[in-house]
Structure P
Amino acid sequence: MATEEIRFDDGAAYERYMGVWSRAVGEQFLDWLAPAQGLRWLDVGCGNGAFTQMLAERCAPSVLEGIDPSAEQLAYARTRPALRTAKFQQADAMSLPFAPNTFDAAVMPLVIFFVPVPAKGVAEMTRVVRPGGTVSAYGWDLTGGGFPYESLREEMTAMGFPVPMPPSPDAARLDILRDLWTNAGLADVQTQELTVQRTFTDFDDYWTTILGGPSVGASLKKMTADDRTRLQSKMRTRLTTDADGRITYKARANAVKGKVASK
């Protein structure tokens with residue numbers, strides 16, 4: 001059965017599906033990155049602005065811009081009160097619409113595996129960041145089992161409903177991230193694992209959340225009612241609940257950072 005391209009065209013549904021996870025791992029990432037205040041920031045693949053908002057709230061940026069291919073996601077980002085002064089535009093990570101040395105820091109949050117040629121995306125971030133500035137990223141360890149909905153993906157695939165994968169699923173492996181940053185000429189390259197967890201109030205909360213997920217929603221909608229019921233039963237058995245019916249589990253992302261050398 002052929003899989004479909006993952007599309008991000010509903011900012012609100014994405015916020016519930018991935019925004020919560022994004023903020024949890026984003027907090028850890030910023031703790032590790034420990035950036036200075038007042039920098040000129042570029043958020044590459046900013047989506048609905050979940051991480052961009054964290055930059056605005058934690059880093060007091062002097063400039064904050066975001067690019068994303070999805071007009072719908074950008075429209076949602078513009079509704080966030082904390083991002084009223086941020087600038088957003090529709091653009092490709094492999095062809096950034098900025099001059100060299102425009103920013104002090106560029107970041108790719110949960111995006112590197114969606115870039116068809118990751119090396120081009122890293123090269124573009126390096127190009128638009130000044131010498132001495134920081135280029136960084138983090139992404140779910142998709143091929144290492146770190147994706148937040150990995151157990152769901154496994155059950156759906158076992159039933160014959162493969163879940164779409166991004167074009168570069170290996171790109172967020174620690175070894176590949178290190179190679180990408182080193183090959184782009186970045187200095188002082190460092191990597192880090194980031195582990196986070198999330199709690200759903202009950203199974204219905206979990207199930208409603210995944211129905212809006214861009215990586216699983218389309219496949220779920222194509223299932224018959226019987227298949228969806230069977231999948232629900234499998235997931236109820238697989239997910240551990242506490243005494244109050246809450247579901248808590250972990251996910252893992254990998255992060256990388258490096259400095260732009262003199263040009």
Structure Q
Amino acid sequence: MDLVEYKQEVFEKVKAEFSRFTSKFDYKDIHFVPISALKGDNVVEGSLNMAWYKGGTLMNILENIPIEQDIDTKNSRFPVQYVIRPMSEQFHDYRGYAGRIAGGTFKKGDNIVVLPSGLKSKINSISLYKTEYDEAFAPMSVNITLEDDIDISRGDMIVKEGSEPSISQELIITLCWMSNKPLKTGIKYTLMHTTKEVKCIVKEILYKVNVNTTEPIPDDFEVGLNSIAKVSIKTTKPLIFDSYKVNRTTGSLIIIDESTNETVGVGMIE
């Protein structure tokens with residue numbers, strides 16, 4: 001916010017208004033900083049014009065805000081991005097699975113489940129190039145090998161046994177529409193979720209959201225540019241997912257127009 005007159009009462013009024021609005025959401029870190037972008041007040045250094053403000057500057061908050069709570073540390077998720085098969089004399093039977101850990105921690109010897117097949121095994125090794133790890137955690141990019149030869153492909157997910165995510169072809173999502181062309185139900189889109197690409201259709205627009213109040217808009221189902229809506233979708237193959245509130249990686253997706261390859265929407269899974 002750019003407070004030209006540097007008045008504390010203006011700041012407190014705006015802060016109270018935004019606090020009421022954000023109280024509807026599960027936000028963990030909200031900071032209010034009175035700044036003047038024109039004169040640099042409280043951007044990098046504290047302002048002499050706002051001696052009443054005792055908090056940190058904008059840059060100080062951005063550089064020190066904790067991000068650990070934005071990562072799901074409880075549920076272990078490893079979307080497979082690439083299957084490594086050298087097929088050489090030195091690595092004749094080698095089969096590694098490369099990707100970025102999307103949640104939790106993996107250790108050598110962990111009992112795991114491969115989804116969506118449901119096949120089980122144990123972690124044999126965790127490595128990155130020539131470095132071996134006994135343990136790896138989100139958001140590290142690693143290569144994992146298993147004790148058993150299992151048919152695993154890009155888009156499959158390795159998870160710890162006992163903490164499996166949801167699997168379904170039908171989902172409810174909050175969709176932010178980013179295209180000038182309005183959303184159409186019943187037509188085919190491409191959907192990207194973690195490392196998996198599938199086709200999908202929007203079955204139903206449940207309701208649009210008023211972006212100023214977050215309340216549903218009755219009797220308006222025209223979803224255009226910058227609209228937010230709650231919709232139901234169906235995919236051609238099962239997705240392996242968590243709620244966005246639990247895991248921002250496995251709980252998010254993007255929708256692509258097949259004819260233009262344009263990203264037309266981003267979604268957060270319920």
Structure R
Amino acid sequence: MNNHTYKENRLEKITRRWWFFLLFALIQFVPPYASKGYNFPQDWSSVTKHAMRNPLVLSYSQLYPVFKITPIVLIVLIVTFGSKVSRLFAAYVSFSYMLFAIGQSIGNSELYGVAICTTNLIMFSTVAAFWLWEAIIVQNDFSSAKIPVWRYWVVPLAILAFWYPLNLRTAGMDFNPAGLFTNIAGASFCTMTPVYIGLLTLFWPRVNIVVLRVTSLVGLIIGLYNMHLNFIVRPDTLWWNGVLHIPLLVISIYALVLSMRKVKSNVAAKSAEELY
């Protein structure tokens with residue numbers, strides 16, 4: 001067993017432990033930061049809202065097309081060249097999650113100054129670190145294989161998330177096809193995570209199980225937050241945004257379940273592939 005395999009097996013066992021999931025639950029209680037200070041804990045939720053409603057990513061709309069076109073190109077390359085682009089894909093995904101951590105967790109507010117949603121910053125950065133690890137060891141195998149037809153159910157949901165047909169000003173529907181190449185979705189955790197883990201589920205179990213598990217776990221947490229906000233707190237105005245976050249929740253649950261299935265060897269992996 002080489003050193004990479006040993007570390008992967010060890011991490012696979014660690015990320016199954018109950019305390020690993022508890023750790024992510026405890027991260028939810030890390031307070032936000034505000035450069036101008038705030039009354040703790042009374043203004044906790046207010047600081048978080050200001051950070052997430054005025055994120056840095058909104059100031060760089062000219063770059064949105066780059067983050068829409070690049071994933072499309074990478075997926076085409078995976079379909080064409082398979083595992084030859086696994087490292088490149090993982091490196092880009094790691095870079096994306098680091099941008100999500102900075103661009104979506106940090107915002108400017110007149111009331112609080114620089115506001116940081118620390119919880120999201122920690123979780124997104126953690127996901128970025130695991131994808132960087134994958135870029136180094138390259139465990140995702142995207143080589144051609146027979147994928148059961150039923151597994152493709154994730155594709156339309158991932159496309160819906162990637163398209164993200166939402167008018168940001170009105171929060172209403174906007175099915176303009178241009179959104180596939182120009183809107184904010186390519187620079188957002190909630191809309192790109194269904195694409196990234198959806199792709200991994202197609203090739204499961206020949207993927208980095210630890211990366212799949214950690215990414216889908218964070219996706220599940222963020223998905224639950226969005227269900228609460230869009231369908232319980234503000235259903236009158238944000239229900240459509242809630243619908244567009246269903247792919248994040250559903251695919252994250254599915255991917256997390258797959259990541260918890262035990263596949264002990266290449267033979268077992270092949271058998272599981274044929275079974276599922």
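Derivation of every value follows stated rules applied to the coordinates shown; laboratory data play no part. Keep in mind the model is a prediction, meaning the values are calculated, not measured. Cβ atoms are built from the backbone, for glycine too; each structure is taken alone.
Quick look at the values:
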| read-out | value |
| --- | --- |
| Label whose coordinates, when helix-only ellipticity at 222 nm (-39500 (n - 2.57) for each DSSP H run of 4 or more, over all residues; to 500) is calculated, return -10500 (choices P, Q, R) | P |
| Structures P, Q, R, by FRET efficiency 1/(1 + (r/R0)^6) of positions 53 and 237 (r between Cβ atoms, R0 = 35 Å, to 0.05): label with the highest value | R |
| FRET efficiency 1/(1 + (r/R0)^6) of positions 13 and 133 (r between Cβ atoms, R0 = 30 Å, to 0.05) - highest-scoring structure of P, Q, R | R |
| Entry that produces 13.6 once mean projected area of the Cα convex hull in nm² is calculated, selected from P, Q, R | P |
